[in-house]
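Dropping the structures in below, format is structure tokens.
Computed from the coordinates by the stated procedures, all read-outs in this text should not be read as laboratory data. Please read all numbers here as calculations on a predicted model, not as lab measurements. Cβ atoms are built from the backbone, for glycine too; each structure is taken alone.
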Structure I
Amino acid sequence: ALEEAGIDFDPALVVQSEAGPAAGCKAMQQLLALPQRPTAVITHNDVLALGALHAAWQAGLSVPRELSLVGYDDIQSSAFLVPPLTTVQFPKEGMGREAAEQILRLVQQEGGASPQTRLLPVKLVVRASTAPPPAG
């Protein structure tokens, strides 16, 4: 997607972290310390986004006016953050069903079936943590 948009991949903008809000806060602090701070951040999940939102608040940044933030998995509490978190919703039940069906195929077929890749639809749930990038 970056290549299609003519954007070079910058590994400095990818932060590996542990799980949990404290890790999200620490990862966001690393990004905010970069010479050219990002205008938007997408986290691995909503819990990391909770910590990232806290780090933005600690830095005095306005979300979404100065920084857009997107989570992933649409946990129930993401709608109740301030601001409510934009997130990616994915079909958890569909993933479980597909996994169970694939396990059954592997077990039932003699010689073993080869694993298959399935693409399931996701939905962007736009809330108040995203906006167009600031001018300049």
Structure II
Amino acid sequence: MVTIESKLEERVFLMSYMFRRILVPYDGSANSEKGLRVALELSAILGSKITVAYACEKGKCNGGLLERAKEIAEARGIRVETKLIEFDPEESSESSEIVKEVNSNSYDLVVVGIRGKTEYEGLEKGSVATTLFVNTNASYLFVK
């Protein structure tokens, strides 16, 4: 007999193959932390591997941010990989570096915390969310 529980298990099993590798762009803001927490919940259910990426200008990086992300994950019993991406602001930007990361590492899902207070504010021109969405072919989960 097919039960609701068996159908749910089947769907979770299928989704676990769809979203094996998750990227979370992280800058320590409340919104990026919210995105991280959602990604951790997905990982707990699906068994996904999470990479937390922090892109910052050379000489202005706060390595403690990635440690904070690890602590949040470990408190939930989940291990995450962290990646510090330093760039020269005359040659690149946070958005461009995250686009490179997405395009060069075949992530199945990118979970992005956005600040959008209105329908469009979180995706305003120049925002990381807009840049990612327009310049990559990944699947996205935008978290407000």
Q. For which of I, II does semi-axes √(5λ) of the Cα gyration tensor in Å, for residues 35-74 alone, calculated from the coordinates, equal 24, 10, 7?
A. II
Q: Work out the source of -10000 here, i.e. which of I, II gives that when helix-only ellipticity at 222 nm (-39500 (n - 2.57) for each DSSP H run of 4 or more, over all residues; to 500) is computed.
A: I
**Q.** Among I, II, which structure scores highest (criterion: relative contact order in percent (Cα under 8 Å, 6 or more apart))
**A.** II
Q: Work out the source of 2, 10, 19, 22, 20, 14, 7, 4, 2, 1, 0, 0, 0 here, i.e. which of I, II gives that when P(r) over Cα pairs in 5 Å bins from 0, in percent is computed.
A: II
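Which of the displayed structures (I, II) returns the greatest value of distance in nm of label points 7 Å out along Cα→Cβ at positions 51 and 91 on calculation? All intermediate terms of the calculation are to be shown ahead of the outcome.
Details: I: 3.2; II: 2.0.
Evaluating distance in nm of label points 7 Å out along Cα→Cβ at positions 51 and 91 on every structure, the highest lands on I.
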